[in-house]
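So, here come the structures, one by one.
We did not get these values from a lab; they are worked out from the coordinates using the rules stated. Keep in mind that this is a model prediction, so the values were computed, not measured. Cβ atoms are built from the backbone, for glycine too; each structure is taken alone.
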Structure 1
Amino acid sequence: MKPVEELSAQALLNGLDTRWAGRGVVAYAPEMPSTNAVLKEMAREGAPHGSVAVCHHQTAGKGRIGRSWETPPGEALTFSVLLRPCIRPEEAQLCTLAAALAVVRTIRALCPGLAPRIKWPNDVVIGQGKCCGILSEMGMADGTVAYVVTGVGLNVNQSAFPAELADKAVSLLGEMRRGGYAGDRLSRTALLQRFLRELEPIMEAIEQNGFAAIRQEYEAESATIGQRVQVISLAETYTGLARGVDETGALLVERENGERCQVLCGDVSVRGLMGYV
């Protein structure tokens, strides 16, 4: 990988080999409160499919269920992609699954020796540590999907994390150095370019054939499917076996009494019983 360089709209476009991903409006600023918030406003103003918001430092990022997402300046890659997919509202969650798969492909391509896995619905992990969080937010118009803004926060060059995250978070560079890598800091621009290159065919396949188009690869990369999980909702908490993902992206969990439940990512938190994943 090339040595790190400053992120910018021009740096992103130089060498980008996609048809639409990253080819709309590219909004870059050294600092943004939230790339999702910036891109949602751009979406409401008519920004095209494939537009991107990216920053050097995100100051008020958030994850699912209102959690914060800390991103030290220059260390993480924080960006959002505007999608205007031909999917039903109940399938919007597939954009998160698509982004997770694109992140896994990107890491495998550019970070030799790392073995990322997907923790349903919106995290990518390496071993027992989280390296990436994803948040998709949908806008509706006349009962249809007007846009989905999918934000990605990827730990790239961090060498340490706050005490409360030290046993839960990892960075790409940190994990590579644990494996003996002695090279430069990683290029966030190269990672973003590769992500867009990977996301484009995944989203096109989903639009044509739904989740079935990526099911086999997604399940092969899943750290959740086949594992015992704890499902925590406002109504109840229960344990079960994660059996798979349905056509809308919901997790299918088999409870201990044999009942199969559809778990929607907006409603619950899913925790692995054997560590973070």
Structure 2
Amino acid sequence: MGEWHPERPARLHAIAEEFVNSGLAGKLHRMPAPLATEAELERVHPRDYVTAIVEASPDEGYVQIDPDTALNPHSVEAALRAAGAVIAATDAVLARTVDNAFCMVRPPGHHAEATRAMGFCIFNNIGVGIAHALEAHGLNRVAVVDFDVHHGNGTEQMFAGDQRVLMVSTFQHPFYPYSGTDQPAANMINVPLRAGANGLAFREEVLHQWLPALTRFRPEMIFISAGFDAHRDDDMAGLNFSEDDYAWVTRELMRVADKHARGRVVSTLEGGYNLRALALSAAAHVRELLRA
């Protein structure tokens, strides 16, 4: 998205390097990320929006589509592959080709609303995957968990009031995008945290709010918007989580998935901008998904 932009290729390089250094790389089954089709995108994004994004793609240089979000000549393909990765992961998990999946993709997606790109996000990757699970695979109850430091406003907009979907989230508040606290729909369990909150506060809210709601809902599949920018070393925000907190919450979610969803989990990368903290947190998360 431009030189010095925090949403940069080095994020994926750092995660991949940590997978190698930690010994996780040899335990992973890698799958290519296909391009999401227009029909798959249009389950959550109107055709006019998809067309407008494609047509905005420049032949060279950059085009700003939001104050924080830009396109270069390769951005649309990257965004299509990010959404396509979640589609492919959903298919693979439901076919039992793999037990669960982590989509190491960029750009992120959870801020993208149906007709608006924002917050580094072009298409709502997790939303595309959820809609695919519901519409293509006929699932009746899907949960989405979002622990990014920023509220997943796009995902909430897409599924607010849809009784097939339960969304549980934590996020720093007040903070960008300044949403999630104004009378959310009944299927949205939003837990705002004040700046400075640490992993203990996060764990208490998960235990007292997330897990009871998930247990009542009995999801057939769990999607995770895995943003690691609430880490204490990430200066893009003001929460104080550690990689141990991400490992812990992943274990708790795996227990819910084992009980209600046949262990089926698809996680996709959202935020996380301190490269070392991001790499360690993603590795801790994936280690729990692997049960390694």
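For Kirkwood radius over Cα pairs in Å, for residues 95-190 alone, which structure out of 1, 2 has the highest calculated value? Largest value of Kirkwood radius over Cα pairs in Å, for residues 95-190 alone: 1.
Work out which structure the value 1.7 belongs to, where distance in nm of label points 7 Å out along Cα→Cβ at positions 15 and 239 was derived from one of 1, 2. Clearly, the read-out refers to 2. For distance in nm of label points 7 Å out along Cα→Cβ at positions 167 and 215, the highest value in the series 1, 2 is held by structure 1. Given a computed value of -11500 for helix-only ellipticity at 222 nm (-39500 (n - 2.57) for each DSSP H run of 4 or more, over all residues; to 500), which structure among 1, 2 does it belong to? Comparing all candidates, it corresponds to 2.
Where does the value 4.0 come from, among 1, 2, when distance in nm of label points 7 Å out along Cα→Cβ at positions 39 and 231 is the thing being computed?
Working: 1: 2.9; 2: 4.0.
Comparing all candidates, it corresponds to 2.
Looking at distance in nm of label points 7 Å out along Cα→Cβ at positions 79 and 143 over structures 1, 2, structure 1 comes out largest.
When mean count of other Cβ atoms within 10 Å over residues 31-38 is computed for each of 1, 2, the one that comes out at 19.8 is 1.
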